[in-house]
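Rule-based calculations on the coordinates, nothing more; no lab input. Just so it is clear, the model here is predicted, and its values are computed rather than measured. Cβ atoms are built from the backbone, for glycine too; each structure is taken alone.
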Structure P
Amino acid sequence: MVRFSDRAKSIRPTGVRRMFDMASDDAIQFGLGEPDFQPPDIAVEAFTRAMQEGRNKYTTTAGLPSLRRKISEMWHHLVPSLDESNVCITMSGTNGLLDIFLAIVNPDDNVLIPEPYFPLYPPDVVICGGEPRLYPCRFDNGFVPTISDLEELVDENTVAILYNFPSNPTGGNVNENQRDQLVEFARSHDLWLITDEVYDRIVYDTPHVSFLGAGYDKMVMVQSFSKTFAMTGWRIGYLLSPDEELMQELTKMQYYVTACSNDAMQYAVLEALEKAPNYPEKMCQEFKERRNLICERLNSIPGVTCHVPTGAFYVFPKVEVPGMTSEEIAIKLLEGGVLCSPGTAFGKAGEGHLRFAYTIGRDDISRGMDRVEKVLRELRG
């Protein structure tokens, strides 16, 4: 008799991937959050050179010391005391999240998770034996939680709260006052503060507001080079915390999850950080133009209301078609030649929304929005 764990059986495939698998080759792709840029040439060249020089071996679990030192220096404007001991290189931000939950979550503990959420958040908590408790991030509040909503969920078994700004899937973001209130909530309940800031270099209109250096050191930042340096397939990121004891535990978990990160790739990332540090800003300029275009087009369609994001490369509009769920609307759009994600792929609170990733060129966005408008007008009669 084949037997699988209750843990495995309780976790379902994500709705994002399911829609992607259903798409035809000629569908216009608003589905996956993957930049349509290539990594900096200098990083690709450094990767090749490192492999040719024999950088193809195991590394230390925490990662290349010179890369970790460079990363720590990048955050000295917020926490000047950081050094390489405060950084652990991971095989992606998602790998780092699992390390964190393995290090801090015991059975019967709960973790406060935003909803709508990045689809890996709740399953990672479950894998580690904990309970994900979902706090609402509502459209009418710019997808930022209220303290009153958080207070209703926290209890004596809550060990951590996870914040994600800029947000996937909503594009929501925080200002300094909102950030300070959320930090104070974590402090008042003595929670670990987990901040997922993988889109920190893709922000519009105002500078990025980080939870690092906000006066609370019981925290850890999840980071990745996937989005900001267009390295999604490279699978490399890092964890950073001012708490050195936590970093020791995270590095220990990293050893048992993946042992170490790719050797040659770490040299390539270091080269990019040193010689192409402004590469994310070049991408960001183009993403801002795309954001403006897609928001203008969506807000002109009857039944659609689109919040204008200030970070990441997603929009999460309300889409109203009487009698239809977000998944049913997404399938109709797919039949009309447009791949997007139903809001419920990011939790039940996503009902009534769709997610569009503007990681395609402006001409394709315009063609895609033509198709979206045609399908929605037909559905609404």
Structure Q
Amino acid sequence: MNYCKGVVISGVNEMKISDQCPIPEEPCSTGAFIRPLIWSPCTSDAHLCATGCASLPYLLGKAVGHEMCGEITKTGTDVKDFKAGDRVIVCSVMPMWRSLEAQDGFAKQHQDNMYSGTDFPDRGGSFVEEYYIRDADMNLTKIPEGVTLEQAVMVPDMMCTAFEGIEQLNAEFGASVAVIGIGPVGLTAVRAAVLRGAGNVFAVGSRKPCFEVAKEYGATHLIDYHNEDYLEQIVKANGGPVDGVILCGRSEKEMSKGLSILKKGGTLVNLSAYFGGSPIEIDPGVWGFGYGDKTIKGSGCRGGRLWMARMAQLIATGRIAPEKLITHRYHGMDKIPEAMELFLNHDRTLIKPVIYIMQKKVCRKSGSFLKKYLDKYFADG
């Protein structure tokens, strides 16, 4: 076993850079080593830090992170479609395609965990100098020509989660959709709903940067949940309850609120992660006392090479500009804890941060080779 540098959670609200992050000496025959080029922290990473990994105690002391793009440095002998030097998007969720669950249509429910691997359980997350993936051909996709790193790093979780949620909604053309909670996943769901052909799209939030992106993404109505009658506003503007609801908030109380504006026969898709352990209470009245014909689905990030490739094509063809989600940019692994602090401090200017692996100032001092590297990989100049 070898070791590399990475960002680990060491306690409640504590992160540090460790040089003891395990990595195999060689990739397995179907695996690959990847050198990260860009990372993006997520609210779930921040939750793990805030709680000291209370919901995933095995992760304490391991590297975190699950949104990353990088360059392949080595592949196993049986990898067919990738080689060293390829720039790739790395799955946040890595389905095990040789499984009965995958054959039954639920590949994402049987996976190599984003923070560990079935063949190498000591592996942590992707905030490391070198990352190991077990099934390269099935869980990587190449970054298309013309797609920047900043755009590509929004694929593994933000796009793969939000677009899956809209697919699960299965709404008809012209259907009305309310997205409750417009952080980065919710905003991406707004755009996905528009691309899917929705009519009225209600973006429910409170922060100005999020409302600005929601409008650019095609939301027809911007609803501030601080207004006591915001649910009534949605129903009135729509001329009745909506056809579909996407939940992207963090409160267990949002389920009843979403059901209260959902029409009979409609579908609510939950994309929220409830790590707190509190029960999810549903007011029987908003669910028709159990007879309301309102469907509740729990959905999550969809992984795999094909799904990521389709998401990347939406970027390449100009259907979505995911870089609009990025509000903060950093350079160097040592800046990851600083970026995480934005979540922990509930910074109202934050939508999504990214961190490039290389120190920008170091590159600018260097010669022609690193200047070319800088020009190639730093999308923000």
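Annotations for the structure displayed:
- Per relative contact order in percent (Cα under 8 Å, 6 or more apart), the highest-valued of structures P, Q: P
- For the structures shown (P, Q), mean projected area of the Cα convex hull in nm², for residues 219-274 alone is largest in P.
- Each of P, Q could give helix-only ellipticity at 222 nm (-39500 (n - 2.57) for each DSSP H run of 4 or more, over all residues; to 500), but the derived value -12500 comes from P.
- Structure from which 3.5 was derived, distance in nm of label points 7 Å out along Cα→Cβ at positions 307 and 331, options P, Q: Q
- Origin of the value 35, 35, 19, where Cα extents along the principal axes in Å, for residues 59-130 alone was derived from one of P, Q: Q
- Answer label among P, Q for the case where mean projected area of the Cα convex hull in nm², calculated from the coordinates, equals 18.8: Q
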